[in-house]
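Take a look at the structures listed below.
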Structure I
Amino acid sequence: MHNFEHEMLREIYEQPQALRRTLALYLDRKGLKPELAGLLAGWSVPEGEILIAASGSSRHSGLAAEILLEDLCGLAVDVEYASEYCCRGGTDLRHPSVLVLSQSGETSDTLAALREARRRGQKTLAITNAIASTMAHEADVSMPLAAGIEKAIPATKSFTCQLAVLYLLALYEGARLGRIDAQSLAAHIEALEALPGSIEAQLDPWRERMAALASKYSFAATFLYLGRGIHYAIAREGALKLKEASYIHAEGYPAGELKHGPNALVSDTVPLVVLATVDRSLDASVLRYEKTLELLRDMKVQGAKLIAIANTGDREVTDLVNDCVYVQPAPEHLLPIPEVVPLQLFAYFMALEHGVDVDHPRNLSKAVVEKQPGA
């Protein structure tokens, strides 16, 4: 039994159950529920193109979805800031299906993007944590989460549940398009269903480890978070969590872009947080990992302070960094879900180190809608 001083920590710990509830909306013992096909029939992708519009953490889940939908389904995906989508002007010759992401379903910029897409006659799908929200009502199709009410302003359980539903969407589209066969689909679903238990088993070790690292690095004025491929989205999310929860400046970059400018910032007071996990069954993941190792070697020679998120038992990464945080192995496209959790905890404990009211960061607000499935 845990005692939680803040809602943010409680909600981080609620993620395994939130994920189980969310998966139960769309999965049964036979795999994807048959009703999913009927639901998504109202949101077609006739041109093979999807535009994702979202803000904040939801945009980061959209960046992960871009990789999921392109890699697993062969679709062409663009991710827009919702706040920019309605302001660009000009004529778009494409006619993509539009996916909007919002925890509350009431985010004003994202709601404006949804309405603009509908004005253009585009099919719309809303993924929100509120089945009765405005976006869920106005979109052609709604895929709700079952994360439950999220009281802390920094998004945690709603973010990981978004990733899970986006993964399910990619599996559905991949199967529909013939890109994922029945055997592969079953394997994907089995790995997804195993994640809540895996995260549950790692929460206490992560909590202890990230509290210690927050104390150790509380001096830092800036952090650079680095990731490749789908993990770039998690680098962005980890940096955002640190900024909004603790008021410490942080930026997320593709790992390969560090030497194209940001490396000028790296010093004793600007540590690097590097996502260095790997799925050894996937060649592209191994290539990404090897390039990340090259970066870590170069940064070690440069004298950078390095924190890495790596697979349990990975000695290569451990030997190259100052501090390593471990996550249990998972398939490449599922790794973002467990690897973001220690970054959430790091932001939480950094906030405590700096005396911040972590549930209510200054200058930020959040819409909370009460009616949610499975809450």
Structure II
Amino acid sequence: MSFTPFNAPLLGGLLGDVEAVACFSVKADLDCMVRFEVALAQAGASHGVIPAEAAQAIIKTLEGFEPDVRAIGMATARDGVVVPELVRQMRSAIGEPHSAHLHFGATSQDLIDTSLIMRIKGLCDLLESRLVQAESELERLEAAFGNNALMARTRMQAAIPVTVADRIAAWRQPLSGHRARLAELRPRVLCLQFGGAAGTLDKLHDKAVPVTGELAELLGLNAPARNWQTDRSAIAEFANWLSLVTGALGKIGQDMALMAQNGIDEIALSATGTSSAMPHKQNPVLAETLMTLARFNATQLAGMHHALVHEQERSGAAWTLEWMLLPQMCIAAGAATRTTLALLARIERIGSPV
């Protein structure tokens, strides 16, 4: 059994998502941190915080810079964060007299949180695109089978006859709502983190606001009204959104698994799962996977709310808990959207012609 199923050799194909996993790779994380330092040098030089020659040297050196990942991993066991060793390696590559101007005014949390947000931005685009595709697939299925008959069931018991269009509407409407929620959430989540040692940007003095604004613009993020290093509410909101999305897709999976039961036969699926002992079985594996991913994210959400509790101006413990939980929730949401599209494409029939 693999420790992390999302990118494991055996379970990754079932529970993982290559594109979502890529957002949380070591390379993606470090690349974003290097981009932060390049942008910070540009913004600092624009406002006279560091010399222009230093910024040019930083930008030139960091173009194509490849950190020593093994050394960073070893140092993180001591430092608790990756940034001190990463900055040391960058300064070594830049050399004197300009290396001292790298990372000026920033702290480890600025790089780590901003890297996270930059990668979440890409994930949001991916998930939104897939939700749009899922809605389109549901519209296609409604056009093909919407007039067919189904039996509505309340509390797992037969209720009254309905149409396939009625069932599909209950699947599609939440997806549209979650896309609207994401549009409303993006401005709060996709914000630069830039607070310096204790959130006050003390080294930048009166240049703090203009440097922050330019840095955010260079990185394609929003400039926050103030740093959010201990205010993780937007991160928790995003985690909640991930759980809402996987929950909605899990409901679709659960309905389809019930509809596929022997004796019910309200849906026909192609390429179903097989059994080693019972060759007659056609297991609704993709539908079951959606249910699992929904329950996984619902479970992790409680931990993300625990991670809201940061002591004083920075927490190592709560912050580290967030690192452990949020990437897995993101990948689970990616896997759920990918699985949903695969499942909808395998539907050959829903309901019975009237």
Structure III
Amino acid sequence: MFPIRVSCIAAVALVVTACGPVVDRSQTSAASSSEPTTVPSLADVTPLADPRTWTGAVDIDLPDPTIRPVVDSPEPQLPATVTDAQGTEVTVRDTSRIVALDIYGTLARTVFELGLGDNVVGRDVSSTFHEISDQPVVTQNGHELSAEAILALDPTVVLSDTSLGPFDVLLQLRDAGVPVVITDSHRGLDNLSSLTQEVADALGVPEAGAQLAQRLEQETSVAQEQIAAVAPADLSGRLRTIFLYVRGQAGVYYMFGEDSGADSLIEAAGGYDVAEEIGWDGMKPVNDEGLVAAQPDVVLMMSRGLESVGGVDGLLEQFPALASTPAGEQQRIVAMDDDQILSFGPRTAAVLNALAVALYAPDALTTD
């Protein structure tokens, strides 16, 4: 298992999204939203003989997930007293009106998979799947928490983490008498079970949590086995990959390196992260020297980031040094929806499978 740490990625995202509103894609017209991408199982495709010969960008927007509750209408064991990720003891006595919020929508999706979706009364801007889309958005200007919007829903419990802010809002909710459970903000393969159990325990459904955690681990294990069967065992045979975090309108251009979280994501999906090789640590503004040293075969990005610089042509114009690398020469960019690529939780297996298909069998991807 590769650990994935995205708390610092979330911090960068918060700074950027504070500069302007983020579109709630569940409310946009069909003409203004991307078409979902059909992604076959990696086991059902024929990998390219040499994936380095592929030319062109790939933009992945996974279809809305199929919600499969592990238990139908579970009966929470209440009151439930837990010690949250910040060491605060919280007692939850009522789960009839749940609000679950984080930067990727992972917590809300987990609540639905636990079978308590009917009790959810609000959502963050990243939670757009069909079953939750009619609930009011309580994050403003993108990922800013609004105490007024949350309290207006009369929640009986709020689940969140440190990926959204300002944190004072969550303290304000506590002062108003609302039980607030702060969960682990880390998203990765190494805490699929523990994060799921945190949510389940807080809602008084620990058995459902254990069942869901087991299912997620099994699904992810299958995905990793399929990736291992396709990705070259010799790292030199894998695609040299970098992760760029870009927000053109805000002038934010970062390359994520070791211990940023993106390095582990790349490795888990079957790529070769070049960060260690070139000594690129953490998250730093990208520069020509870093791009030339990396010589990537492929660039991994968030979809709205690529869009913010005017697509592939705009990206290469912004970074002429990238154009002289294999990725730039082949215009080989793999973008994935911002709310999906680092969400983990119930989406983990689907995300890893999609990225692996994009790396090794991109011709198998189609849009509906």
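Taking P(r) over Cα pairs in 5 Å bins from 0, in percent, for residues 286-333 alone from the coordinates of each of I, II, III, which one would give 5, 22, 26, 18, 13, 8, 5, 2, 1?
II
Quick check on the output: 6.0 is mean projected area of the Cα convex hull in nm², for residues 166-221 alone, derived from one of I, II, III. Which one produced it?
Traced to structure I.
Suppose you compute Rg and Dmax of the Cα atoms in Å for every structure in I, II, III: which one lands on 19.8, 57?
I
State the single structure among I, II, III that was used to calculate helix-only ellipticity at 222 nm (-39500 (n - 2.57) for each DSSP H run of 4 or more, over all residues; to 500), giving -21000.
II
Name the one structure among I, II, III that Rg and Dmax of the Cα atoms in Å, for residues 142-197 alone of 12.4, 36 was derived from.
It must be structure III, since only it matches.
Who wins on distance in nm of label points 7 Å out along Cα→Cβ at positions 38 and 150 among I, II, III, i.e. which is largest?
Largest calculated value belongs to II.
Read-outs throughout are calculated quantities, based only on the coordinates presented, and are distinct from any laboratory measurement. Since the structure is predicted, the reported quantities are computational estimates derived from the model, not experimental observations. Cβ atoms are built from the backbone, for glycine too; each structure is taken alone.
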